[in-house]
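Trainee: The structures considered in this document are given below.
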Structure I
Amino acid sequence: MLFSIFGRNKLGDPVVKIMAPMSGKVVDLEEVPDKVFSAKMVGDGIAIEPSEGLVVSPFDGLVKQVFPTGHALVVESKEGLPLLIHIGIETVNLKGEGFKVLVSEGQAVKEGTPLVEFEIGLMKDKGFPIVSPLVIPEMDLVDKIKLSGLKEVKKGQDVLIEVFLKRKDENK
């Protein structure tokens with residue numbers, strides 16, 4: 001077995017490239033004004049302060065869950081990696097106002113498929129932070145994540161995160 005400075009050579013192991021699902025400013029997860037996300041209680045990832053109100057699929061996969069209020073959804077890559085996209089902070093309290101879900105649970109999606117439209121102005125006017133966490137809730141599937149280091153991203157154009165998955169025999 002070959003070794004690298006990260007421990008193992010991961011050639012041949014699955015890598016999921018997570019494209020930016022929205023355009024905007026990249027924010028470290030630790031800076032998100034909600035301890036559930038900033039303390040990584042629900043998983044690791046990054047956040048985006050969106051510049052426009054559209055979320056697109058970050059990869060080819062499946063819509064696993066759509067929250068009834070439209071403020072969050074989980075998409076799963078074809079490799080089996082789930083990603084929680086949470087639009088804004090405490091936006092569940094909007095009870096669906098300002099969110100238009102464009103997909104349904106169980107729907108197959110291609111990278112760039114529109115998922116949710118949302119009203120940034122409404123969120124700001126009602127006092128909700130628009131910073132939107134993108135979190136990998138099942139970190140036990142992950143060997144390591146590599147953040148792109150970009151400060152600004154365009155939806156569907158920029159790689160935001162590369163996720164190196166554990167081999168199947170390591171997920172125990």
Structure II
Amino acid sequence: MQSLNWQRIMQIIVVFLFGFFATFVFLGNLMDFNSNYEFVRHVLSMDTTFKGNDLMWRSIDNHTIWLIAYWGIIIAEGIVAFLGWFTAINLLRAYKKPAAEFKSRKWSGYLMFILIFLIWYVGFVVIGSEWFAMWQSEAWNGKETAMGITQVALGMLIVFMFPEKDSAE
């Protein structure tokens with residue numbers, strides 16, 4: 001009987017779990033469109049930041065831009081979900097294949113992690129929290145949530161990137 005390759009199992013699990021998570025985020029944004037749209041609207045318009053702050057020139061008070069930004073987030077989260085599922089299935093199919101074959105199927109997982117960091121770190125932490133001063137809002141501050149998601153993704157990426165013993169260079 002062949003022993004289990006726990007490293008490969010964990011790598012499959014981490015991309016599956018993030019794909020699973022992103023599926024709920026994506027569907028939640030579609031099913032509760034207005035609540036999450038309000039989040040984007042308030043962050044971009046900066047209407048709940050500290051009164052009189054000198055950063056208000058950065059605010060965007062344009063319905064079309066709010067919708068474009070929100071749909072961009074939704075689409076990107078949908079792509080993350082798809083890439084998580086696609087990668088998990090692709091790696092599962094390569095589970096018993098040689099290390100080089102398994103490794104060659106990871107490309108979509110790397111794309112998923114890049115997109116995760118672009119959405120939650122660049123989009124929410126850097127742009128939302130710092131450029132649009134989201135951190136100043138008591139009601140519409142998603143910085144901590146985005147940072148937590150980013151940190152979990154970083155841990156998952158480390159597991160995902162870890163080379164196999166027989167394929168380490």
Structure III
Amino acid sequence: MLWHLVAAVFAGLAAAGVGLFLRVVTRKWLPSWIVPVCAGLGMLAYQINHEYSWFSHKQSQLPESAQVISSEKGEAFWRPWTYFFPMTIAFRVVDQDNMVKSEANDQQLVEFILYHFEKLHMDRVTTQAYLLNCTTRDLLPLEGEQRQPRTTEMRQLKDSAPLYQALCNT
């Protein structure tokens with residue numbers, strides 16, 4: 001986060017330099033307030049670029065075997081432009097290399113970990129182990145090191161669910 005602050009300051013300085021250059025080229029015809037306005041716009045442009053490129057940057061850091069299952073877009077009142085162009089604020093990933101496929105009672109089972117990435121003031125990643133029955137489409141969260149099933153939280157996925165498609169149709 002410190003490096004983003006440094007980058008924003010340097011973007012502001014560069015934009016202020018452009019404003020100063022424009023003022024010199026026009027022989028001070030432009031008002032003097034153009035320099036700090038350019039600095040502010042430069043910092044704002046850097047911040048907007050950083051926020052909108054967060055999702056693609058995080059995707060580039062994932063291993064080849066990771067597959068994005070879903071993403072969430074959102075708005076914020078302190079970012080009014082997000083009402084017109086919502087930005088990605090969270091996404092879920094499954095790593096194909098870390099899933100375990102098995103069969104029991106003629107039912108295909110997949111044990112996997114679902115990673116949930118969230119863009120907050122600091123990036124947050126949460127993980128949850130699951131067991132998916134591909135035959136019945138039942139999704140069961142697993143708890144702890146022993147991976148004990150939490151049967152009260154079992155739910156059934158639709159055939160069209162991206163998670164079901166990614167794990168059972170491969």
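What follows is calculated from the coordinates using simple rules that are stated; it is not laboratory data. A quick note: this is a predicted structure, and the numbers were derived from the prediction, not measured. Cβ atoms are built from the backbone, for glycine too; each structure is taken alone.
Trainee: Which structure, out of I, II, III, was distance in nm of label points 7 Å out along Cα→Cβ at positions 39 and 111 calculated from, if the result is 5.9? It would help to have the intermediate numbers written out before the result.
Mentor: Working: I: 3.6; II: 2.5; III: 5.9.
Attributed to the structure labelled III.
Trainee: Taking 3.0 as the value of distance in nm of label points 7 Å out along Cα→Cβ at positions 63 and 87 derived from one of the structures shown (I, II, III), identify that structure. Spell out each step's value before the answer.
Mentor: Details: I: 1.1; II: 3.9; III: 3.0.
Here the read-out was taken from III.
Trainee: Supply the structure label, taken from I, II, III, corresponding to semi-axes √(5λ) of the Cα gyration tensor in Å, for residues 47-134 alone with the calculated value 39, 13, 7.
Mentor: On the way: I: 22, 12, 11; II: 39, 13, 7; III: 33, 13, 10.
So the calculation was done on II.
Trainee: Could you tell me which structure in I, II, III was used to calculate helix-only ellipticity at 222 nm (-39500 (n - 2.57) for each DSSP H run of 4 or more, over all residues; to 500) as -11000? Could the numbers behind the result be given before it?
Mentor: Numbers: I: -1000; II: -21000; III: -11000.
Here the read-out was taken from III.
Trainee: Out of I, II, III, which structure matches 0.25 when FRET efficiency 1/(1 + (r/R0)^6) of positions 31 and 159 (r between Cβ atoms, R0 = 25 Å, to 0.05) is calculated? List each step's numbers first, then the result.
Mentor: Numbers: I: 0.75; II: 0.25; III: 0.00.
Going label by label, the one that fits is II.
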